[in-house]
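J.: What follows is a group of structures, each given as structure tokens.
Nothing in this text is a laboratory measurement; each read-out follows from the coordinates by a stated rule. None of the values given here were measured: they were computed from a predicted structure. Cβ atoms are built from the backbone, for glycine too; each structure is taken alone.
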Structure 1
Amino acid sequence: MKFRKLILKKFNKPGPRYTSYPPATHFDENFSINNYITQVENSNFEEPSNISLYFHVPFCPQICHFCGCTTETGFTKPFIQRYVDAVISEVKNLSKYIDKSRLLTQIHWGGGTPNAISLSFIEQITNVVKDIFILSKDYEMAIECSPAHLDFSHIEHLKKIGFNRISLGVQDFDNKILDVINRRRPKHPIKDIVEKIKSEGFVGTNIDLIYGLPLQTPKSFQSCIETAIEVNPDRIVTFSYAHVPSVIPRQKILEKFDLPDSNQKAQMYDISFRLLTKAGYNAIGMDHFAKPDDEFSIALNQKKLHRNFQGYCTRLSTGQVYGFGASSISQLDSCYSQNTKNASKYIYDIKKYGLATFRGYVLTKQEKIIRDVINSLMCNYYLSFDEIALKYNTDVKKVKDIVNYSTDEFKDFLSLKLMKISNNEIEVFDEGRLVIRNIAMNFDPLMKTKIGTYSKTI
């Protein structure tokens, strides 16, 4: 699959990533703690009913220049303990409003760098969670780890705590590139780390890579992908670096070095797609690759893949997502709620108010329909208007009216054979994956408001 330069020239423009709909730029700071509690109580009756928990650890020993995550440096052990105590309080306080007969199916730890703090802190929170909630037999407990802070003993400890999936933030195997982006080098060879994870009986291992970083070339990224294939994780993720220094000022540092242009980034995407699919991985969404027996591959084949702020998932296993810690986002069927971003302010709010809601958004039925339409395209490269209409007990014409559907908006995509439209179905072809955000934007009425600053789609 070779991406044509015409596609790059025509479609490379800013647009949402659609990890949520509406995007976080539309969250409302008038959304209060009481609003959130009401929505949490309502979520007990929403489907899927199972519980997913997200914990944010906003601490990093040093911050990578490319990073857009909410993270802080200069933390001390006593401060981390205060933060952990606040998270435990938040779990206890929020759980009062959650029907605890519902099964807990997924726990995800992100950051920051969760494994940069003592695992005893993570264990404290996990023990409280186990005391409060009922874990399903096939639960997933995943954690994002930096290889720079991961010893083999840590892997053993994580397994004892109850973790069964580890995601390794490798970014690139070239140490020169890691140095430029201010990222510490791995403590051990990645292949040895993955083999250790497998030997401890973890059900899955992810490797995260980024393309579009300084000093990267299509040739160097090919080498990176080949090394990742040799390491043989269950999933490989190839994120596109989003350069938005107007939003993330630290990224401006990277302009001192050679940043790949859109054409080079497209080549990198093409290389990763070809090599990984040839190696037996299935292409999942925009940037994930999973082995055929992985639950992502199964969900994609069934056209039931889903996506949230933590990445791709199966909707059934994810359920209602409750976020804890500074800046964490809860994703319920009918609302989004985000905590205050600063760790000190978060601790203060938990002590004073019990919760730390900073902003949020309650979805209308129309917005839920738009969300499902965009999600189906972004995740499954497929859309059935009939299925959406059936789910919401309405008719196809109404769904099309809500998303302002017009075939005229897709003439360019159709003429370039990036997608096809037949009856009430849309299918996006492999080459169209690169511009899936552009396709999705045509179903988004909010794009006419021009609210928010977004990265370019390619």
Structure 2
Amino acid sequence: MDTIHLLSDQEMQKFIRDGYVSVKVDLPSSFHDALYEKTEKMFSSVGNPGNNLLPRLPEMQQVFSDPAVHGAMISILGPDYYLHPHRHCHENTPDSGEQGMHKDSLHNSRFAVDDNHRHHHTRWAMAFYYPQDSLVEIGPTAIWPRSQYFNTQPPLERSDELALVGEAGTVAIVNYDVFHRKMLNQSEKTRYMMKFLFTRMSEPTYPSWNYQGTEWQESDDVQEQTWQYIWNWHLGHRNGSGQHATSETVSELTNLIGSDQEAVGIEAAYKLGRLGQQGLEPLIDATTGGDPVACRNAIYGFSQMGQEVVPSLIELLSHDQVDVRVRAADTLGDLGLQAKSSLSALFDKMSDQDDKVRHHAAEAMGTIAPDDDTAVEPLTKALTDEVDLVRRNAALSLARIGRHATQAVPALTLALKDSNHFVRAFSVHALERNGTPEATATLLEHLRTVRWCPSH
């Protein structure tokens, strides 16, 4: 393979701040022309293939194997990132109209686990590939830069949106949580955009881009705290307390965490998290107090606080309110490697009566303990859970654990016949990453019997 083109410090900071970065693949124009024609024929004969896009257009793999795309994905999601089985070709015909700004559905499109909360840590990204020149007239995808950190649409004007234009072969790498829309196609030509989903498999412990020691370029933007925190997370830094504040400051931040100005509330939560024990009680109160906005923002403060919040979150796992238990499990997973002391408590939650608690606990184990076999037994049992999302998250976590999940190989083999296609896909990846002779033999046998024709 050609030399991988990792992102620079400046490009990485742009992605963290603005939520996107564009690259150009090194493939001839004839490649894109042929792919466009093949896509047109596919739509006219069988329609949109959905997740079967890659089997229908196998040459698409060359786009994602390109050194520029591969390097950008390594930079953003780490060297062992995963090409998620969710793919989709977006057709924009001249008469199809335009969309309103939106985020993709967490439950139905992201297929992660996270149907109640969006996180700021970069664990998911999308790649938008254009097989034709995409100027504004043909209706490209538009985004609201910097909107990935908000749960609600920011108060922006249409003039603030950015059209992701480019020549054929342009690939925009976009944070999953960016607000985006299909623009109006004012041309006479159909526009196609291939959207593929990617996920991080390992927590960052070092900068995975072409890091040259650049400091974060600060600004006076209200989101500055958030951006700098995410930059440090990508560098592999772990957070914790270190600041001190007066009681008046704590009180002021506590009042702001539920602000109807979302940026203000989020920044207040981050600042409370940086106060360590001083900020802990207000964040816990926000989590259990019933204010949905303050509750939603509290997780960002917990993430900033780091390891010292883990004991309190373990206690919340036993709360009598289901939503609190869900949020505690979700937050521990978001803390990742810093929350390893919570594993035993999360194991217990795999028998919780509420399936949301179980599926968040299943996901959390994969980010908390990917480097040993500690969580393999409860995740193996979860592969037979009655709820699809629990099984799905268990398989994804076992994939993250990879070579340490040898004990789960027999159960993963059975999961290859699961009724849910994402459970099957994640199980394949888990066996691949395990890499033992038994896992490899299982995959070869699966390959012999897998459906070869995507249309029948």
Structure 3
Amino acid sequence: MEGSGYNPPMPSPSLPTSPSVLSVSSLNRLVRDCLESAFPLTWVGGEISNLTYAASGHVYFSLKDSTAQVRCVMWRNRAQLLGWRLENGQKIEARALVSFYEPRGEFQLNIEAIRRAGQGDLFERFLKLKAQLEAEGLFAAEAKRPLPEFPRHIAIVSSLQAAALRDVLTTLHRRAPHLRITLFPTLVQGEGAASRIAEALGQASASGCDAIILCRGGGSIEDLWSFNEEAVARAIRASAIPVVSGVGHETDFTIADFAADLRAPTPTAAAELISPDRTSLLANLERLNNQLQRQATRLLGNHQQRLDWLGSRLIHPAERLRQRRQEVAMLGSRLQRALYDKIDRSRLLTNTLQQRQSSARPHLERLADQLAHARYRLGKQLAWRISDKAGKLNALSSSLRQLDPHAVLHRGYTLAIGPDGRAVRNATALAPGNRLTLSFARGAATATVEQVVAAPEAD
């Protein structure tokens, strides 16, 4: 036992050499100084008896063996750090300062720390195995596997009687009720527990689950020792899926914690780390859905606006025909007005000549001939002008009829509209499988291109 042997006495405080009489207080103070200077902090082992938890938080008890006992006190600031409750009959090892309680003249031990008997050896075994496995690279950070972001199937390796199991199941049901859970029951303490845990880990690894939770509640180092066995650590690293260790309380550390892909401070924390929060996921999904709807609405509006702009620039053939009809009507009206103006001017000229003829009357025959000739020329010119304008009008009408797609369709032709909504002018622009809309003089039909035959190139 560390420090359990007797230490050589330290130099004692100087005792009074005069024959004066000491008071009780002075004597007890000298005794206390002698004890505390002669016995530094040391480990003392024994059995607890006469245990008392005072209202002040201090702990009083006796530490005894088969032949002797000693009074002990553990002050409140030290007792709060213990982490477990003392009981009568427990065998412990206490790190104590040998002291003397002056008011009652009692020899006592001031306890600094307490561990269960045998923990020293167990802790040394723990450190030795940890160093060995760490040297092998079993705890290397680069070997840790990330947990699945959205697991569907979780394996739990624990005891059916463990209170930690209920906490884990409750947490998983609350956070992710959709998760499928498979339990691999095993012993978690006692003889043969380590091999049983390793076997259960192997079964969980081959079960097709996404991750494993290895859990049990808190306890002493002896209670948790199965998780400090080499077999458990190697089974964790041999697992094909990530392992989360939730063993003991936050202050408990085991070899399994170092070997696992992720250590959780408690079993409940292990369940929280491996399961996505359904409420948070649903809220995030709702936020993303709203964002997607806003973006889709904005994008659709932009495309609709562009479509409207393109539609405003597109002129339909029927609109072109209407425009041409308006142009022909306007030209016909202008031609008619020009003819009427010409006729009016001719009439005016005729009247003028008649007036001049009536006033002059010379060379009537010659003037009659000139008048007849003028009339002839006027008729010829008028007929030519009418014929010319009529030809232009007929040409415009013919062009108008040629631009009318329905006139072409009445002659037995067909209008083919390609997949892009445009008239097909070149067969090479099509591909097998393209759907065509065929417009006839009466009705329409759809067709699928089976073969494209390219026209021979011109010489």
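J.: Can you rank 1, 2, 3 by FRET efficiency 1/(1 + (r/R0)^6) of positions 341 and 421 (r between Cβ atoms, R0 = 41 Å, to 0.05) and just name the one with the largest value?
T.: Top value of FRET efficiency 1/(1 + (r/R0)^6) of positions 341 and 421 (r between Cβ atoms, R0 = 41 Å, to 0.05), among 1, 2, 3, belongs to structure 2.
J.: Comparing relative contact order in percent (Cα under 8 Å, 6 or more apart) across 1, 2, 3, which structure shows the greatest value? Kindly include the intermediate steps, with their values, before the conclusion.
T.: Numbers: 1: 22; 2: 13; 3: 8.
Top value of relative contact order in percent (Cα under 8 Å, 6 or more apart) goes to structure 1.
J.: Looking at structures 1, 2, 3, which one was log10 I(q)/I(0) by the Debye sum over Cα atoms at q = 0.14, 0.22, 0.29 Å⁻¹, for residues 189-252 alone calculated from, given that it came out as -0.38, -0.89, -1.31?
T.: Only one of 1, 2, 3 returns -0.38, -0.89, -1.31 for log10 I(q)/I(0) by the Debye sum over Cα atoms at q = 0.14, 0.22, 0.29 Å⁻¹, for residues 189-252 alone, namely 3.
J.: Now for a separate question. Starting from the value -15500: which structure in 1, 2, 3 was helix-only ellipticity at 222 nm (-39500 (n - 2.57) for each DSSP H run of 4 or more, over all residues; to 500) calculated from?
T.: 3
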